[in-house]
Structure 1
Amino acid sequence: MAQKELICIVCPLGCHLTVEIDESKEQGIKVFGNKCPRGETYANKELTAPTRMLPTTVKIKNGILNRLPVKTEAPIPKEMIFPCMAVINEVEVEAPVKIGDVVIENILGTGVNIVATRTMTAK
């Protein structure tokens, strides 16, 4: 039986989780150290299909700044971060842009949009 140490990031408590992995059992994992049920859900998801939000920037033409802050609307699979960044790094938008505007729709077929996190006026 393998063990893994995690820190839950679902809430501000930051519980230190110990996860026992035993694939011979129906459940597959057992979580210790969580102060709420969300810790167990987090540990299970983190070990089976980890996801992350992706905050970054894109180039912008005629904006008051050279870069526009953007993020994913929802978490994407962790293994898709670098492929998504390769696509994002090739994008250049034109000012003006409003917060919440979709910069890239359905990036790499993930079903997740890249959206602006700041309003950027033109020069």
Structure 2
Amino acid sequence: MKKSSFVALIMGTVSGMLFALGMCMALLPEWNAFTEGVIFGGVGIALSIVTALIWCKMENKKLPKLNGKNVFRTVYAIVAALILGIGMCLCLVWEQIIWGTLVGLLGIIMLIALIPMIKGIK
């Protein structure tokens, strides 16, 4: 494993955990930590942006261009992740196991579809 990949792995994991913990803190009323959760989530997002910048610098790569195709891919990925999360909420919070499983599978399929969308089929 290259050093740049290892650094990106560690920083990405930390930023993802901070974001996830922040969202739990903000969205679970039992925790009574909305403000702190928003701060943790914001730090997680900021760290993920820093991670991408550091990885690009270490790999001597340019930042992705801001064009319509990349914006569409990003919006698609966000929607797919939200659909997967809705499926999880249906199962775990509202105890709708069948609907939650179906919606979650749809989200997983949408996320898997990102691979050929980004890499292409050869």
Structure 3
Amino acid sequence: MKTQKRLIKRKTSRNFRIGNRVRRDAHGRPRLAVFKSNKHIYAQIIDDAEGRTLCSASTIESVVAGAGKVGSGCDMALAVGKLIGERAKEKGIESVVFDRGSSRYHGRVAALADGAREQGLQF
């Protein structure tokens, strides 16, 4: 029980630390927020000044996974990153601040970031 509380405390403190860094370095740029569950990974570009989502992508969409498929690996995260990069380019967004939340920059999160960078997003 003590170990679980310690892990939750580490995760929440990491979340606050990353959030403060994102707000400090934003300078009016939108935020690329990443959330990952055990099955899926989600990405959305958020304008915090207006409080609205500009575009989003996830592995739930049939564009990424294909009809009837479900994937959660790095390949799917790379595809989500490419898709969010394309949608951002369509909206005229070139530069964002990367918000990984309480997740570490490793594995699926890093793959999503690489896919977004391939499409020309700068962060």
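Among candidates 1, 2, 3, the computation of helix-only ellipticity at 222 nm (-39500 (n - 2.57) for each DSSP H run of 4 or more, over all residues; to 500) that gave -15000 used structure 3.
Out of 1, 2, 3, choose the structure whose coordinates give semi-axes √(5λ) of the Cα gyration tensor in Å, for residues 64-111 alone equal to 28, 8, 5 when calculated. Answer for the origin of the read-out: 2. Work out which structure the value 14, 43, 32, 10, 1 belongs to, where P(r) over Cα pairs in 10 Å bins from 0, in percent was derived from one of 1, 2, 3. Among 1, 2, 3, the structure yielding 14, 43, 32, 10, 1 for P(r) over Cα pairs in 10 Å bins from 0, in percent is 3.
None of the figures in this text is laboratory data; all of them are computed from the coordinates on show. All figures in this text were calculated on a predicted structure; none of them were measured in a lab.
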